[in-house]
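**Q** I've put the structures underneath this note.
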Structure P
């Protein structure tokens, strides 16, 4: 008998109300759980001791969850979580019409537990993946209508459904397609479409234009960040676990200050939105109480490893240390480590473990996606048969290829007929999140007028994005090109 079992609780869309999460955590604490983690599909994961004594361990948690009518799985993955880009809503670049209410309409419409992976994505964000699901709904530019991209299980081939799906039809369409795709029959794209339509009409429109997705740029998602007249807080943990006691205190502050949701992300972090300015001090004290660091470097935040994978996490941390020593830039890239043959990870650079010599030893192969787009399902081999001690060096070479390619794509553009004039001026850039303070523009969010020199800023001035102190800005020279 196993000593511990993995309990998975799906947080639909990566959204948890503080009250519900508090209830789950109290039950977990009673069962002896001290730490939990977030999965790549925004679910809650915890290892629970398989204690046979009544009122403790796994039996206790099972009974409590059943009493609260909370769906869960133990050591199985039959029902993958529905993931969504709601965690990015309001705080990162998003589309025009997709709102909290529409996310709610979509997610509340599911009256069944999907066995297929379903992604619900805003078309303009680049924080959550678009195509890691089997059914990938992506908002179109037409309000309340969605593209649908289908990927059959254990396949990397994606095809676009010929109709735009209406918001309130997403659950119905998902249920129909699940029955079709899990029937055990290999079907063509046309057969899937015909079988779906044969089950009755749906509110839809013909696709009239191709989906255009933004260039991938992972936003800095940690620390205190202002938006409008409020603040959001991103919390990342290097070991990918959160103390139950800490999360219970997070729930308490949310309940006390009327913060309605806690969001989980595919990067295994938390985002708390809607923090009022007068409540900021309470969150500072909470982070201090548990010694939570929210100043990790950006080249550590753009990694994804498999859920509960100590091997992948150890390799990630080793590579990051070497990156730090060599001062390697990774902006625009994201990395993934795959140690299990059938697992799925998200990244523009993918490190895959491969066993050789009848499984007696192992090597690693390094791939990158086509055009370094992490939302592409096509991998290009860069280097194979590596010992893990050489991976960081190979990744440095790969990053150089990426930036050379990016530079070449700029310099190879056709010459413009207009003559150009270039001037330079100095700005100050935050070393943590790369936000720029330009005295020509000032900082309207903090009431700093245009023309205010950096030296004239008050001593308590901080970065408007990551809240980093004034001393963490450095001088940079930028070029501006004018057409004559």
Structure Q
């Protein structure tokens, strides 16, 4: 039966840093059902962040089963499955047993900072090939660390007994019963081992990072035939037709298909992606060049800015500081005061991302007085996300263009106060779509494209609809004054 039917249904797995989710969409992109499980993080040492990969797999299966059951649609009626994932998070497992050799090292982890400092002089060489910088953020140094610090791992890797993967690759391996070791071009482009011009693993990069090629997966397009799930998992073998890293998937979900279109996703971190078209563009402002998506063997590129802590700052307010009981309380607290009265919170809990790239920076609160209270600190945490977004936007303007509109998504942007403050600080229009879960939606769209449910990106773009439009209200003068205070606070936490 052709999968281009108007009644086609699509399933997305969205495996993120703090949760595992599954969502069933209809062809128009409307959410029919969803299920999620919170994913705990482990912090065994300062700057270290780990995940239990077996927990990720078990939670993912449970979420998919629950989402399918809630939808009332049989697994056999689902046209295709798409996977999107937290990128750079690194896992190595035994090919025979399928067991991880150690916990997954999360993208936020900074344990390889010393190696990156030692080899900072190779940054231009690496950037020219990968579009990335030498930083603990990316997978390559994490792989090397595991091989060097897990007993017998390097020897087993040399014998071809181990497999490396980002989380998409790990989930796919298990969904297929270990039959394929495959990833997509967007995830490969975040490893610092992949030449994004030639679209292949690079032997010189592998030698530099001391990563055996036998560890690496095959790289496919973002919409491709990845195989079918084991029938016993969900009651039927579901075709897997799309994979993309979370920020690239959100770019697809936001229908940013034309050069110059830009989106920003606010989850655990914040990630801004600017479509730059078919030409690889190197940043002069310490942004990343990356693969936005690859279709029919042809890559579309993007510039990206990564903020390590956005929604994670709200989690910190809730879980560590206990200033709020739920994230939803932050909007009312922010509205309860006119301003922060000079209080700035720099959430550099695991260093600073773009455009600073300072792994040794640490978080701080500045400007506290006897009048400062919970509302001031909470509002300063929300404002920090907007200031960091402006950092990225200015870098984007220096490299490519100054966008007139920003499409936003993610859990934080349901907060109208934050989204309005963002428009004020950026001094451009900010648009929130009807579906803020654009990461999962993008994975579903790619799966639909791979399965023939959609015939083109234009067909997908026609489905995108805005829900709210925020226009700047503050004067540029007041915004500049606020932003100057932010830059001063950031300078105070810098390590050099």
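Just so it is clear, none of the values below were taken in a lab; they were calculated from the coordinates. Treat the numbers as computed from the prediction; the structure is a model and nothing was measured. Cβ atoms are built from the backbone, for glycine too; each structure is taken alone.
**Q** As an exercise: mean count of other Cβ atoms within 10 Å over residues 182-189, calculated from one structure in P, Q, equals 28.8. Which structure is it?
**A** The value was obtained from structure Q.
**Q** Check the numbers for Kirkwood radius over Cα pairs in Å across P, Q and tell me which is largest.
**A** Answer by largest value of Kirkwood radius over Cα pairs in Å: P.
**Q** Here distance in nm of label points 7 Å out along Cα→Cβ at positions 118 and 238 has been calculated and equals 4.4, so which of P, Q was it run on?
**A** Attributed to the structure labelled Q.
**Q** If distance in nm of label points 7 Å out along Cα→Cβ at positions 110 and 438 comes out at 4.2 when worked out from the coordinates, which of P, Q was used?
**A** For distance in nm of label points 7 Å out along Cα→Cβ at positions 110 and 438, the value 4.2 is produced by structure P.
**Q** To test your reading of the models, identify which of P, Q gives 1.4 for distance in nm of label points 7 Å out along Cα→Cβ at positions 262 and 294 when calculated.
**A** Source structure: P.
**Q** Which structure, out of P, Q, was relative contact order in percent (Cα under 8 Å, 6 or more apart) derived from, given a value of 12?
**A** P
**Q** Quick one: helix-only ellipticity at 222 nm (-39500 (n - 2.57) for each DSSP H run of 4 or more, over all residues; to 500) came out at -7500 when computed from one of P, Q, so which one is it?
**A** Traced to structure P.
**Q** Moving to a separate point now. Identify the structure, out of P, Q, from whose coordinates distance in nm of label points 7 Å out along Cα→Cβ at positions 30 and 326 was calculated to give 2.6.
**A** Working through the options, I get structure Q.
**Q** Determine which structure produced the value 23.0 for mean count of other Cβ atoms within 10 Å over residues 350-357, calculated from the coordinates; the candidates are P, Q.
**A** Here the read-out was taken from Q.
**Q** When P(r) over Cα pairs in 10 Å bins from 0, in percent, for residues 86-125 alone is computed for each of P, Q, which one produces 24, 36, 29, 11?
**A** The read-out comes from structure Q.
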